[in-house]
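Structures follow.
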Structure 1
Amino acid sequence: MITVSGLTKEYGERTVVDDVSFALEPGTVTGFLGPNGAGKTTTMRMMTGLVPATSGTATVDGRRYDQLPNPGAVVGTLLDAGAMHPGRTGRTHLRLLATAVGVPPSRVDDVLAAVGLADAASRRLGGYSLGMRQRLGIAGALLADPPVLVFDEPVNGLDPEGIRWMRDLLRGHAARGGTVLLSSHLLGEVEHTVDRLLVIGGGRIVADGPVAALLGADGVVVRAAQPRALAVALEAAGFHVERRDDGALVVPDAEPAEVGAVAAAGGHVLVDLRPVQRGLEDVFFSLTSPAA
């Protein structure tokens, strides 16, 4: 259980994070979204003790990160995949981390295999690609098999296969009762990975809820054997109708049952009737644009 309460960060007269509060439950993957400079990375760094908060608290099972006896065994983090010594090998890097979090050296080979870096373990990090460094950072976060994962832009540099692997990893962790907080600019991938969305804009949380609830529906799309006649009937009933080039009709701010009732009353034959779902990109920009 992660609880963030009134978290605030000020740099001089500039407030970067402004009274942010949320709680993360076990068994969920939460997407943390926001435009550049919105405060999401600063929030994640305050949660993990890398940046001191001006006010507010962030706790894991009631304790601040720096109060945990062995933080790495409770919270696995990936906040900067580039923070690695280029002269070390992947295996040496993980062995040093294993010593720090108190896990046996044998665990290193386990996580290297899990992230697909077994064959590159003896190579120096200076020769790793961005995607390989991301995988190594994830391996470090998984060393102690922590219940909580906090990842900032973990799919940077990953190819489509790697992105799918990451999705399966996070979903599997949550399915086993783990808690995941994930930030990413790849909105389409977030939409298919997370259960819940936190959206931050201007340092404040502007939306918080299940993905399905936030995306919601934005009217109805309907196809009829005689679309022109149906459009006339809908407009006569007081609905605004938008005609698409493919012959479908879009009825904003309407429910499928309402459109179906008009069609039934007029004897119109329907071949398709469904809610129009908003995409995550539409929701994101509506929430974080300056006019929002």
Structure 2
Amino acid sequence: MMVKAAGLRVDHVFLDLEDAVAPSARVVARGMIVDALNNLDWQAKTRCVRINDVSTEYCHDDIIEVVTGAGERLDSIMLTKAKRAHDVIFVHLLLDQLEQKLGLKHRIGIECLIEEVEGMMNVDEIAACSDRLECLIFGMGDYAASQTMNLKSVGDAGDDAGGKSGGGYPPDIWHYPRYKLSIACRAHGLDPVDGPYANFKNPAALKTECVRAMTLGMAGKWAIHPDQVEIVQAAFTPDQKEVALARKQRQAYNEALAQGLGAIKVDGVMVDAASVRILQNLIDRAEILGL
């Protein structure tokens, strides 16, 4: 799986030491991950390792062994099941010590999974606690278990692929936690990332979930299978025609400002200060992607 993952042209890939690994295999898995990071030709822009949470016996050594063995090839550490700011600060301080000890040339970031009800309650505090934090991820699988939600599979929203109620729960069951996490992230300069949709044989439902996450301002969504990658990338990549129109409207507005005007019409659409802020978000995303 790691060999296959290394060849995928994705924005981000993480190697797992947590739920996808049996407890009896986690110590051995650290060495496998170190070897993979050092010796495989990774196409992903960001390489990350998901570690066990701070309440386990594994967390401390997960960080030490992976960073010691492959710190130069590692972009970020993903902390699981964070419940409070102190959980993140523990990882932050340990990385401080390791980077000094090893003389690493770059600073390793922290990604944080919000997947417990306590973490969602404390999400603002968590988002503000460390300048190593790069993103918060909504882990709906464990979150559903933490809240004792009655769902069929991870990422299931209780409705059909078209967004209509399927008898489980009127859409969208994830609206509140996605919204709350996204607000906390944007207030503190972090990327909000949506978690996985487990049924990789239902591309229509995955597309619906991508649209919902993106509409709320989330920066991306996990893919758990290569077949999901193209769908997710398409959903979160700005349409080039929309980007061109946004740039045209922004330019017209800037020219109007120079003439002392505060609101104008561009091709029959009103453009003012508020709408330009929204346009700028689209333009910024496009520029990050080189569009």
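Once mean count of other Cβ atoms within 10 Å over residues 13-20 is calculated for all of 1, 2, which comes out largest? Largest value of mean count of other Cβ atoms within 10 Å over residues 13-20: 2. Which of 1, 2 yields -0.37, -0.99, -1.19 for log10 I(q)/I(0) by the Debye sum over Cα atoms at q = 0.07, 0.14, 0.16 Å⁻¹, as computed? Only one of 1, 2 returns -0.37, -0.99, -1.19 for log10 I(q)/I(0) by the Debye sum over Cα atoms at q = 0.07, 0.14, 0.16 Å⁻¹, namely 1.
Given a value of 28, 17, 10 for semi-axes √(5λ) of the Cα gyration tensor in Å, for residues 37-140 alone, point me to the structure among 1, 2 it was derived from. Please list the in-between numbers first.
Working: 1: 28, 17, 10; 2: 23, 15, 13.
Label of the source structure: 1.
Each of the structures 1, 2 was assessed by distance in nm of label points 7 Å out along Cα→Cβ at positions 61 and 277; the largest value belongs to 2. In terms of FRET efficiency 1/(1 + (r/R0)^6) of positions 101 and 173 (r between Cβ atoms, R0 = 25 Å, to 0.05), the structure with the greatest value among 1, 2 is 1. Upon calculation of helix-only ellipticity at 222 nm (-39500 (n - 2.57) for each DSSP H run of 4 or more, over all residues; to 500) from the atomic coordinates, which of the structures 1, 2 produces -14500? Derived from 2, not from the others. Among candidates 1, 2, the computation of relative contact order in percent (Cα under 8 Å, 6 or more apart) that gave 20 used structure 1.
Each value in this text was obtained by applying a stated rule to the coordinates, not by laboratory testing. Just so we're clear, the structure is a prediction, and the values are computed from it rather than from any experiment. Cβ atoms are built from the backbone, for glycine too; each structure is taken alone.
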